[in-house]
1. Can you spot which of I, II the value 3.5 was calculated from, given it is distance in nm of label points 7 Å out along Cα→Cβ at positions 142 and 198?
2. Identify the structure, out of I, II, from whose coordinates FRET efficiency 1/(1 + (r/R0)^6) of positions 86 and 374 (r between Cβ atoms, R0 = 41 Å, to 0.05) was calculated to give 1.00.
3. Determine which structure produced the value -11500 for helix-only ellipticity at 222 nm (-39500 (n - 2.57) for each DSSP H run of 4 or more, over all residues; to 500), calculated from the coordinates; the candidates are I, II.
4. When relative contact order in percent (Cα under 8 Å, 6 or more apart) is computed for each of I, II, which one produces 15?
5. Taking 1.00 as the value of FRET efficiency 1/(1 + (r/R0)^6) of positions 286 and 310 (r between Cβ atoms, R0 = 25 Å, to 0.05) derived from one of the structures shown (I, II), identify that structure.
6. Starting from the value 2.7: which structure in I, II was distance in nm of label points 7 Å out along Cα→Cβ at positions 110 and 182 calculated from?
7. For the read-out volume of the Cα convex hull per residue in Å³, a value of 246 was computed from one structure; give its label from I, II.
Structure I
Amino acid sequence: MKHIYQTLSLVSAIALVLFANACKKDGDKKPTPTLTTKEVTSVTTSTAVSGAENIKSEGSEVSDKGICWAESGLPTISDSKKAEGSGASSFNSQLTGLKENTTYYVRAYAMNASGVSYGQRVSFTTLAHATVSIDSLVSSTTNEITVKGSVESKEGNDIISKGFCLAKTPIPTINDIKSIESLDTDPMNYTFKNLTPNTTYYIRAYAINAAGISYSDEVKVVTDVIDIDGNIYKTVNIGNQVWLVTNLKVTHYRNGDAIPNITNDNDWPQTNQGAYCNYDNNNSLAEIYGRLYNFNAVKDTRNICPVGWRVPTDADWKALYQYLGTTNTSAGKMKEAGTAHWRSPNTGATNSSGFTGLPAGYRSGVYYGIGSTTIFWSDATSSYTAVLSFDTELAGGSANKGDRAGFSVRCIKIN
């Protein structure tokens, strides 16, 4: 029994020694640093500034410090971070490579021999550019263009300035002609005035907020065209082409020489010179449908289209049909909708292209087809005309010959 008591006493003594040594080691261990994360400042769309202050480390030096950040949770040094060296001094640090309009969480960190500590978590959201759009081209004349646009900005990204900018070259900026619109007006409207007729302009809406400047997509607008006689024509963009919206009405070549007006049905097929006529010799019909020209007028080097415009080629017509979805339905998209001018049923007519083809008829000695058909000349290098008809949505063509036929002319802008 005495032996047993001696053994227990020895075990107890050893346990007391081990416990005392453990307590001594725990008491000797120094704490990790303490620090405060600075509030985030200087926020942009992709950067921000934070840092740390009140860094304290007892017993051992700060060996590493910096900031770490993430899009959720409590960021650690395993997430994005930026080190700022050693020592206990306060610091500022820039976060980079951030995503626009995104919330981030940030903590400062500091390390010593005992481990790593973090400051409190702070959060911020990067700035966002405004969303800008040109909603529509309201109208254009020979010297004015009116546009409508809208601006959307994320909460906390207030608009500083907004408007439209215009130039004669692509990608206009606020360094070009610009408007400044009221911040209280949305959507915004503006009319550019004192412009040049028959001129291509490019327009973008813009908005400025703390994130910077934003632009809408670009629109291309051609101011109304004036021919040698003073007739005014609207224009339309179809794909990469720009067309007049109405048929040609001119009675003079571009140099001012008169184009003969032949009214007699017998004289029309006999002439060897360029000529024009009005359907049924009715000038009021010409105001609606344009005039009819023979091929000699179309191919005359004095030119019948306004400056900067020309008679289209076969390739121009084919490119138009292809853009509108091949010849199977393109004529319907080119014809004025309804039966105000076209005979019923005016098959497939939607005028979704804005081309606004009207049934001008044609002349082959006598007049035919007003209300039913229109035929457009192609230039002297081409083999076929373009034909629109009341009873089909298919684009057609006929031989681009017969100098004495009288067809319509629709001019295309020279690129």
Structure II
Amino acid sequence: GAVAVAPLRLQRVPGLPEGAESTAEVSADGAELLKVAVDGTRPQVAALLAELRPDALLFDFATPWVTELAAPLGIKALQFSVFSAVSGAYLMNPARRLGAGGQLPTADDLTSAPAGFPPSSNIATVPAYQAADFSYVFTSFHGEPCVYDRVLAGVKASDALVIKTCFEMEGPYINYLTAQHGKPVLVTGPVVPEPPQGELEERWAKWLSSFPDNAVVFASFGSETFLPAAAATELLLGLESTNRPFFVVLNFPKGTDTKAELAKGTPPGFAERTKGRGVVHTGWVQQQHILRHRSVGCFVNHAGLSSVVEGLVAGCRLVLLPMKGDQYLNAALFARDLRVGAEVARRDSDGWFGRGDVSDAVDTAMADGWEGQGIKWRDFLMDDAVQKRLADDFVTDFKKFVRA
């Protein structure tokens, strides 16, 4: 076939669970140790590159050292980002190193956009709780480079950047990154999911079909975003108070007692009060099938890029409840710049939200005539000609760059 997969063997790292291979399988500290394990694959990667001698290499932020292996072989190295351009523009740029000594920013520094940030942006500042969360990317763990330093080292040594976005949605931020890094930025276009195959599980299809069109609120937060018990409680009480039917998926870190965790976040008497119109589920579900069901009209999510796009193409109104990192900037991009979705209001100091904030956001998103620009961006994402143009343009630019 056109694609061959070459496995890499991760070395044992003290503290990293045996067999762990992705951040979905480990704690926050485990994720840092996973980077150490990936660093240990350098000899394997060097051998592969020496054997294959590819024309180009796309690499992730966590492995800037691959540029040192590629350069002597004449291989062009491009750093590939699965994050939005706005998150890179706000956080991952040289302007974040301050003063003559190039010191890293404090949480207070991170409440404001960096120097030269696009004036057209609606994200000139962020609240204190988000800035405190952003401090993670500037923090070193286990004596290893912080995320920011890994990203910047990779960008500095790379020949170009590749980002999973498009100029129509993030043009000012793409141009800002180009100017900041002094490197070409190639864009792949957003990844639009193919229509799901097969049928929705019968129990969910039957339950959803008992409600009118666009009546159900579906809430799900991806595979690696977990709501604390207090936040889960406010979410559930907020959805209850909308008086709408709802389907909530709550997941928990691997290795935890899911029943116990779910019980912590479920309000007393909640199941009895919402019987028949509310489902709270733990575990995997057919998210795309559910979002495209005729009775689902609103999607409460964590503002992960893939989830937002899935909700848009399914025709759902969006409620954005980001919980960490780039999700905050994604939510601001879609709700404020692109006018897609309603953000759940939060307390600036610590990010706390209450049941009323959840119900207000759902009511706003579901109000008659309140589509924002959702229809415009759904049509854009669903237009086969547009998606073909974005893909063709990327392939053309990529080939031209590699052959130059």
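Quick note: the coordinates plus some simple rules give every number you see, no bench work behind them. These numbers come from a predicted model, not from an experiment. Cβ atoms are built from the backbone, for glycine too; each structure is taken alone.
1. II
2. II
3. II
4. Here the read-out was taken from II.
5. II
6. The value was obtained from structure II.
7. Among I, II, the structure yielding 246 for volume of the Cα convex hull per residue in Å³ is I.
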